[in-house]
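Following this line, the structures themselves.
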Structure I
Amino acid sequence: MTMIVGYAADERGKAALHLAGMLARSAGDDLIVCSVVPAPWTPGMARVDAEYQEYLAQSADDALRRAQSFLPTDVPATYVRHSARSAPAGLLELADLHDARLIVLGSSSDGVFGHIALGSVTDRLLHSSHVSLALATRGFRCPGDRKVARVTAAFGGTESAEDLVLAAASIAADVGASLRIATFAVWSRPAYTTRLGTEPEDLVLQEWRAELDKTVTATLAQVRKLPEQPSAMETVVGSGPTWAEAIDDVGWDAGDVLVVGSSHLGPVARVFLGSRAAKILRHSPVPVLVVPHNRAEELADQATVS
């Protein structure tokens, strides 16, 4: 299989290459490292247009040569310059051309270090891609021999959550990693002096967790029926008064990746993040794989019959 890496000649590009190397090494995939340049306008009389296109092409080729020094030599890679009307369009064109299962991207340099920040390209792809996306945290680095150790599926308890977990289980089994099903509860407990009359809120939380346990247990039972299974499985609930604290509550290690699904409110064949997934993505301290819900269904079906 093939992964497409969107390479930019700055810190985003290096983070994307480190993540792509870890993912490709784990899955045994080939990489296509791509620099997209704007497609030329209809040829005109002005020589400056041709000179500008030549400058862009040369800059892209120079960037791709530098990229070769950042990617470990044990990962097979091809470096290409692709002309398209926009960077998102060019990456999707290459993904279709090579039947790629993943597009790997870095975070915006304007974001918080160690977290994911969306730039214009990543934001556009999160609203239009029919291919799964892997997003590196800003400044992401890993040793040249690292593989994915654990895949965490963000479980929301919705109707499509089981497909996402099965898809994540399929990914974990494919790369020889363990699977963790994580649910995040953002809930702020009132201060002691103001807790009078809050017992109903505590009861609601207890009932929610009890119902969640049933759903997660049933989903985990489905995972155990898969022909190819992750190396190990566990479930966890992260809680806190904010999304950042709830996500941090479950603990994260080197080699972790987080898998989130897209919203059913968006186009059926595209990513389109819902508000919950967007918050999880923004506060994740590890790389995130975003899977369109139709792709999650396909992976779940493939895992069931493989």
Structure II
Amino acid sequence: MKTTTAYAVGGNVILAGILLMLVGDFMFALNDAMGKWLVASFSVGQVLLVRSLGAFLVLGPMLSRAPAKSLLKVDKPHWQFARVLMATGDTALFYAAVTYMPLADVMTFYMAGPIYVAAISHFLLGERIGWRRWLAVLVGFIGVVIALRPSSAMLSWPSIFALVGSLSFALSLVLGRVLRSTPDVTLVTWQTLGSLLTGIVLSIGTWSTFSGQQLAALLLLGVVSCSAHLMITRSLKLAPASLLAPLQYTLLLWAIVFGWTFFGDFPDRQTLVGAVVIVFAGMFIFHRAKVKAQEPVVPNNSSHG
């Protein structure tokens, strides 16, 4: 009887983890759609600044309970600084890209994050990957090139923003593994401070006045993204990462739905083909990592979302 009860409790905990991951991904996608809507009226710097202030509405109570030394005295400060740079670059470049590109197109580039992580981890973390995963990495890069469109448009600034932003996103994930002993609230706080300072600099000379409703929407952007991050972080403590990792691809589905519903954008055939190739390659990498009994990296610190 006790064994049956234990299995039931374990199953409920894993189910809770799955649901938290799905809701967190939905909220990240909603946050991305809100960001695209807001950067149509405000500069990237202004969105970053007020969004960061909104995030502190969630982080504030957590910081009040955390000892000050956990925030000020951090391990590997040079890696902490590098992660803040990458996370801030990811956020700023994501908003710069969605200003000019459909949401699903930009998200297609970001879905290649786990593929970049596999390649970067081999060199930066010394995690050996076999020929099958290297082949999947190559296939994933082909998917990115398909989505980029091998033409002069491939060198357009919005596409470059999305590509470099997705690479920054992947680097921030890898650095998150390097800093896995750092409390999550510390990582998020420094990441948010980086976005805040960058927002202040970028908003100089580009500040636009906003209504009370627009201010509330900008603050809500930070609240939604920070809450989504906390949900995903919690989900990883309740269910195995190998089970949760593939669920991140629901972000692309939601990006298509929100892009079509709110902006009238639907990805064309070439973008969809690139997205399918990228998702297939990413799923194979997750599968091989599970076979090799290595937990894959899940983007639980998505900073743009």
Structure III
Amino acid sequence: MLGRAQRILADDLGQRVTTDVDVLVIGAGPAGLTAATYLGRFRRTVLVADGGQPRAGWIPLSHNMPGFPAGITGDVILARMREQALEYGAIIEPGRVDDVRSDGAGFVFDLNGRTLRARSVLLATGVVDHHPDLPGVERAVERSLVRICPICDGYEATGKAVAVIGNSDMGVRECAFLRTYSDRVTLIHIGRPDDLTEREALTRLGVALVETPIEKVRLEGDRVTALCWNGQYQAFDLVYSALGTSAKAELAAALDCRLAEDGRLDVDLHQRTSVPGLYAAGDVVRGLNQIAVATAEAAVAATAIHNCLREADGQTV
């Protein structure tokens, strides 16, 4: 087994697996890296395909990550998880897996021009956020002026002027959630009028409603100002996007894996999908989109994979 320094150097140089592995993990976010650590400690050969830019890397400072009361950035979370996975022998290779096929006894996949085989596969591919069509939105997200998860950081909206950008009743539900923290919440509805049916709820909640496309955004210091109506700028301390996400479930769909109504993967209590040997964990599975949930699911999945492989090898009683 490679030493720790050798493994990190090999990873930096893009180490490549040329033989079959026990487990292929697709995705190098919190779920994928946690699973890799567990599987490495189970003495399994594990390859993590790192497609780059996990959503967790967008976190400017998380205050609800267990064990970090002073907060921790997404980049640091990922770096520590990555180092831990490498410590136990996981191989993390940059690259996208574009095709996975079942061969009856395992899976064949293509990565960086090579065709390899894994006995089991864990999908930790996550979701894609539907960002509002705003100029400079990525910079605003990085500065935590535009946010995507009130469960993660709604507490930081306490007493502040908050806008929610929505195109359906999902925006109403997010406004209702944020009223826990502030009585200055505005819904900017950019969808069709017929897509907003919970207008009475907005009145009851004391949420202001603006129904117009956003024409221009201006970032000034620690505030967001959006040109919303009648050529007037209105300032907000925070802007939340309630435009939803899409699961990155294309590989699972190609394997005829059963999907939930929202397009995420349908799994059992052991994170098993409907395809034997195929597991899933993290945001691609359910809608809470929390690191704590993703790591817990990854631990369950990795343990189930290991036990299934043990049984296949006749190592159980």
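Here helix-only ellipticity at 222 nm (-39500 (n - 2.57) for each DSSP H run of 4 or more, over all residues; to 500) was derived from just one of the structures I, II, III, and that gives -26000; the source is II. I, II, III: which one has Rg and Dmax of the Cα atoms in Å, for residues 243-290 alone, as calculated, at 10.1, 34? Comparing all candidates, it corresponds to III.
Comparing Kirkwood radius over Cα pairs in Å, for residues 59-170 alone across structures I, II, III, the highest value is found for III. Suppose you compute Cα extents along the principal axes in Å for every structure in I, II, III: which one lands on 68, 39, 37? Here the read-out was taken from III.
Bear in mind these aren't lab numbers, they're just calculated from the coordinates by the rules spelled out. All of these numbers come straight from a predicted model, not from anything done at the bench.
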